[in-house]
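The next part holds the structures, each set out as structure tokens.
Each reported figure results from applying straightforward, stated rules to the coordinates on display, with no laboratory input. The structure displayed is predicted, hence computed values, not measured ones. Cβ atoms are built from the backbone, for glycine too; each structure is taken alone.
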Structure 1
Amino acid sequence: MNKEFTEKLCNLSYHELGFAKVDTNRDLRTGTDEVILCKGKTVSQIVKIAQVILKSNNRLLATKANLKIFKAVKSKWDKAVFHEKASVITVNRFPKKKTNKNILILTAGTADIPVAEEASVTAEFLGNSVKKIYDVGVAGIHRLFKNLGGIQSANVIIVAAGMEGALASVVGGITPKPVIGVPTSVGYGASFSGIAPLLTMLNSCAEGVVVVNIDNGFGAGYFASLINK
């Protein structure tokens with residue numbers, strides 16, 4: 001393999017920015033373009049990464065964003081949208097066609113909604129139909145049981161729960177559908193910023209429950225999309 005050919009292969013793999021190596025052919029390998037995690041990056045870095053991604057792609061997803069970042073992105077791409085509840089920015093010049101099967105997202109409480117919204121925006125961005133039922137935690141379990149029809153009609157279920165995180169196990173025990181638990185950092189002192197619900201979900205005795213990291217709505221939405229398709 002000669003040097004020129006090797007260099008071309010390397011350039012196909014990523015674009016060197018010095019502070020970042022932007023994966024420019026991830027879509028060819030996985031079906032999804034690289035996603036920007038905004039947390040820990042400067043606004044300038046985010047814009048430069050977005051420029052590389054949108055140079056060869058029509059769609060962009062940026063998570064853990066804020067209004068300041070959005071304004072900078074919007075000034076470059078007028079199709080940018082800020083999903084404030086989810087803290088997600090999307091640029092979607094050619095949206096993907098949505099599947100007929102739906103992903104259902106449940107939250108234990110209202111405080112879990114931001115993480116659930118990150119999962120929702122991610123799943124919809126990836127071409128999925130999404131339905132949502134919020135605030136159906138175990139403290140008022142009758143609220144969950146009144147929505148059994150929606151639970152059973154879903155193809156995949158995402159459960160976002162903080163505090164003790166019991167909702168994922170309950171849902172996993174009443175449906176044969178795959179359940180993705182998302183522990184959230186919502187809760188009092190002994191919830192340890194999400195570690196308590198994380199351990200509860202990991203130790204679930206309900207079959208068919210898998211767990212992503214604390215507050216990882218993006219990971220849940222992405223994995224649900226893989227299952228749904």
Structure 2
Amino acid sequence: MNAKAQDEHHRQLSDGGFRASLFGLSDGLVTNISLMLGFAGANPGHSVVRLAGLAGLVAGAFSMGSGEYLSMRAQKEMFEYEIDVERRAIADYPAAEQKELRDLFVARGIEKDLADRLSTDLMRDPDLALRTHAREELGVDTAATGSPWKASSSSFLFFALGAFVPLVPWLLTNSGNEIWWSLLLGGVASLAVGGGVGWYTRRGVAKWAIRQLLVTAASAAVTFGIGHLVGVGTVA
């Protein structure tokens with residue numbers, strides 16, 4: 001396969017798995033490092049920060065997983081309902097659906113005679129007619145309406161993975177340098193996540209790596225500052 005053919009190869013992005021994995025990993029990293037440094041800024045003690053990190057990991061992973069499942073389930077059921085409506089219309093009113101398809105082709109710039117032949121040929125195969133109507137009218141591929149369980153499990157696992165990174169020092173050591181280790185690990189992970197996004201989207205590895213690092217750093221700095229200003233002594 002030559003370079004041009006490789007560049008023109010398209011990936012399957014419609015099932016939601018990659019999107020959920022990507023946002024889960026990024027959200028887990030940003031959320032937990034911000035949460036933990038917010039607590040650390042108040043200087044409540046090692047065990048409190050560690051507990052906050054563990055709670056953030058578990059609660060966030062379940063929240064992301066369940067939220068992704070419910071949203072994808074709702075979207076999938078909506079698509080399936082609309083596709084079923086279209087399926088019944090094709091079965092009950094084939095002439096009207098053929099005319100509708102022809103008009104859609106004409107609206108896209110296809111000559112009327114060619115649009116008429118295309119729509120007539122497509123309507124001879126109910127499955128092909130359904131896929132064409134769904135794509136043209138609904139913008140949906142009947143074979144790729146998404147997998148709620150795949151999106152949910154990806155979101156859960158990758159959020160937990162991202163949230164685990166800044167937690168590692170608080171689980172392994174009590175030397176007093178945990179904040180710096182969390183920052184270091186979070187920074188490296190941010191560069192890796194951002195670089196991965198840039199590579200996958202073909203929008204620039206360095207640009208996305210720096211963008212992810214800046215977002216993570218800004219979130220952590222704000223929450224640490226708030227925690228430091230509030231402090232445990234001011235909490236009633």
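Structure data summary
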| read-out | value |
| --- | --- |
| At a computed -26500 (helix-only ellipticity at 222 nm (-39500 (n - 2.57) for each DSSP H run of 4 or more, over all residues; to 500)), which of 1, 2 | 2 |
| Distance in nm of label points 7 Å out along Cα→Cβ at positions 97 and 169 - highest-scoring structure of 1, 2 | 2 |
| For 180 (volume of the Cα convex hull per residue in Å³, calculated) the corresponding structure among 1, 2 | 2 |
| Winner on FRET efficiency 1/(1 + (r/R0)^6) of positions 65 and 81 (r between Cβ atoms, R0 = 25 Å, to 0.05) once structures 1, 2 are ranked, highest first | 1 |
| Entry that produces 1.1 once distance in nm of label points 7 Å out along Cα→Cβ at positions 49 and 89 is calculated, selected from 1, 2 | 1 |
| Structure with the greatest value (metric Kirkwood radius over Cα pairs in Å, for residues 33-104 alone, set 1, 2) | 2 |
| Comparison of 1, 2 by FRET efficiency 1/(1 + (r/R0)^6) of positions 25 and 113 (r between Cβ atoms, R0 = 35 Å, to 0.05) - largest value held by | 1 |
| Ranking 1, 2 by relative contact order in percent (Cα under 8 Å, 6 or more apart), the structure that comes out highest | 2 |
